[in-house]
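The structures considered in this document are given below.
Rule-based calculations on the coordinates, nothing more; no lab input. For clarity, every value in this text was computed on a predicted model and none was experimentally measured. Cβ atoms are built from the backbone, for glycine too; each structure is taken alone.
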Structure P
Amino acid sequence: LIEEYLEAQHLFLRRLLGINSRSMLAVLFTETGLMPIRVRRLLLGLSRLRYLADLGPERRVRIALLDSLDLLEAGHSCWAGDIAILLRSLPTPIQVTAKDFLAVESVEAIAKRVIEAVDADLQFDIDHLKKTHLLRNRLELLDDKLTMVTRRRRHYLTMVPIPAHRKALTRLLLSDHNLSSERLRYPARYRLAIPEAERLCRFCRREVENEVHALLVCDGHQPLAALREAFLVELFECDVTLEATYMILSCHDFLGHMVSSRKAVKRVAKFVCEVLNLYDSFERYIPTGFER
C-alpha cells in the first residue's frame, strides 16, 4: 500500500511542478517543502509515540506502550519495533533502544534527527547531481536573515501567476527543458547520445546550448539578442541591485541572482518562457557522426 501512496505523491508533485514523469525525485521535495510520504508517516508515528510517552502510568494506552517496548527488547515484532526498523532504514541510520521511547525529550530528539537525515540526503543530491547545478548555494529569507534551506516552497512557485511562465522557469531550474544540453544527453531512435561538448547551440554553433548560454550569452540570432536586450532594461528597472551584479558576476551566478530576486522573478519567468519558445521554433543542431 505504501508504494501506491509513494506513486500518487510523486505523480501529484510532478504534475504540480509541470515536469516529466521521469524527473529526479529529490527536487519534488526541495522545491515544494514537502516531506517524502514514507518519512512523513514515520514522523506521525513518532508524534504518537511522544504523546504516549507523556501519559501517566495509570493510563491503559501507556501500559500498552510498555508492553510494546518489552517486545522490542525481547526482539519480537511490535509497533515500537516497526518504528525502530524504519529509523534504521533511513539514509543515515538512527539506532535506538526501548529506553529512548520512554521520554518525551528523547522522542523529540529522534524526530529532529529524522528531519536532519532526510534533508541531508536531499541536499547531497542537489550538490552532486549534474542536473541540479542551478539549485545549489541558494539563499532564502528565513527569520529576517538569508540562509540555505534544503526544503521550502520556493518563491517562484507562488510569485509567478501565469502558469506558462511559472512552468517554463521551473523546467529550466530543474533541467527538464528542451535545450540541447538536456535533450541530446539521451539516445533517440535514429541517433546515439551526444557528448556534452558537442551539444552545440542551434544558432551560433560555438558553445554548448545550455541554460546560461541560451538566456544570457548567445548572439547568433538577432531576435534572441534583441529579446535579451529589452529584458535586461526591464530587469534592472524591477530590481536596481541586479545591474551592479550583472557587471561583476559570471553569467551562471547572475542567472541565480535573477531567479532569487523576488522583485523581478515574474519578469524573469516571462523571459525564460519567451527564450525557450524561440529555441523550440527552430530545428535543433545535431552534429554528424552519431547516427545509428
Structure Q
Amino acid sequence: MKKIRFYLEYKLLVMLGWIIRRLPRSGVMVLGRRAGDLIYYLVPIRKTVTLDHLRRAFPEKTEQEIRVIGRQAYQNLATLCFEHICISYMDKEELLKFVRFEGKEVLDTAFDRGKGVIFVGGHFGNWEYMGGATSVQGYPIAYVVAHIANPYIDERVNGHREKMGVTILSKGMSVRGVLKTLRGNGGMAILIDQDSGRNGIFVDYFGRLCSTPRGPALFALKTGAALVYVSSVRGDDGVITCAFEDIEIDYEAGDTEENIHAIIQRCTLMLENSVRQHPGQWFWMHRRWKTRPEEIPAESH
C-alpha cells in the first residue's frame, strides 16, 4: 500500500512539473506564493511553531507584522519547491539567468588555497539554486543529504541536483566523503540551522541558545579548508542573489571547545544577520530551539 502511495505522489509531482514548465518565470513565482498561502491558511502545518518562533525572535514587531512574515515564509518554501521542479527542464546555462553572484572573488581566493572550501549557510532564500549555480560556474560542490521517505521523489530530487553538477553524499558515509572532497580541493556545503540534538554545540541565535552542528569548524580545523558564508536571497524579479563572505578562523588554536564555539557562533551570527534583513525567506517551521542545554528547561516549540 505504501509503495502505491509513493508512486501516486511521484506521478502528482511529475504532473505538477508538466504544468510548471509551461509557465513564465513570473507565473512560477505567482503560483508559488498562492500555494504558500493555501498551505498557510488551509493546511497550517507547523503554523503555531512558525508564529511562536517569530514572536520570540522579533519581540518588537506587532502581531500583524509577525503574521505577514509567517505567511511569507510559507510562500518562500512553496516557491522554492516549484523552482526546484524547474531544474528538470533547464540546462545548466539557463539556471544562471535566475542567479546573480556577489563576492565571487571570495570563492576564487578560497579555492586558490588548495585545501578545499566549506560553504556555510542555512535554509534561507533558495539554497538549492545556490548550490547548482555555484557548480555551473565551475566551483566543485557537494551536499550531504538525508534520504526522502518516498524513494521515487528522492531519486528525482537528487537527480535534479546532480544534473547541475552537485555531488551527492549519503548521510551514512558523510565523514569519509567530506574529508575526501576537501582534500581534493572540492567544495562542501553544510547548512547549520537545524537542531543537532545532544551532539551539537550550543550557540546564540536570535537571543536563544540552540544546538548547532560542529561539522564546519571540525572539518576546517582538521583539513585547513577555507570557510565561506553563503546567503541566497530571492528578489522581487525572481532572481536569486548569492553572496559569499569569508569567515575568519584561528587554525593555530586547534580543535578546542572554545575555538569550535567561536567559529560556529560566528557562522550563526552571519546567518542571523541575513535572516534579520529578509525574515520571510527563512525556514521558521523547523523546531530550531528544540534541544535545550541541560540547565535550561525544555520548550514546547
- Message: Given 0.20 as the derived value for FRET efficiency 1/(1 + (r/R0)^6) of positions 5 and 261 (r between Cβ atoms, R0 = 35 Å, to 0.05), which of the supplied structures P, Q does it correspond to?
- Response: Q
- Candidates P, Q; distance in nm of label points 7 Å out along Cα→Cβ at positions 37 and 157 computed = 1.6; producing structure is P
- Task: Please state which of the structures P, Q yields 17 when relative contact order in percent (Cα under 8 Å, 6 or more apart) is computed from it.
- Result: P
- Task: Please state which of the structures P, Q yields -0.20, -0.35 when log10 I(q)/I(0) by the Debye sum over Cα atoms at q = 0.06, 0.08 Å⁻¹ is computed from it.
- Result: Q
- Thinking of P, Q, which structure, once mean count of other Cβ atoms within 10 Å over residues 69-76 is computed, gives back 22.6? Q
- Please state which of the structures P, Q yields 14.9 when mean projected area of the Cα convex hull in nm², for residues 53-196 alone is computed from it. P
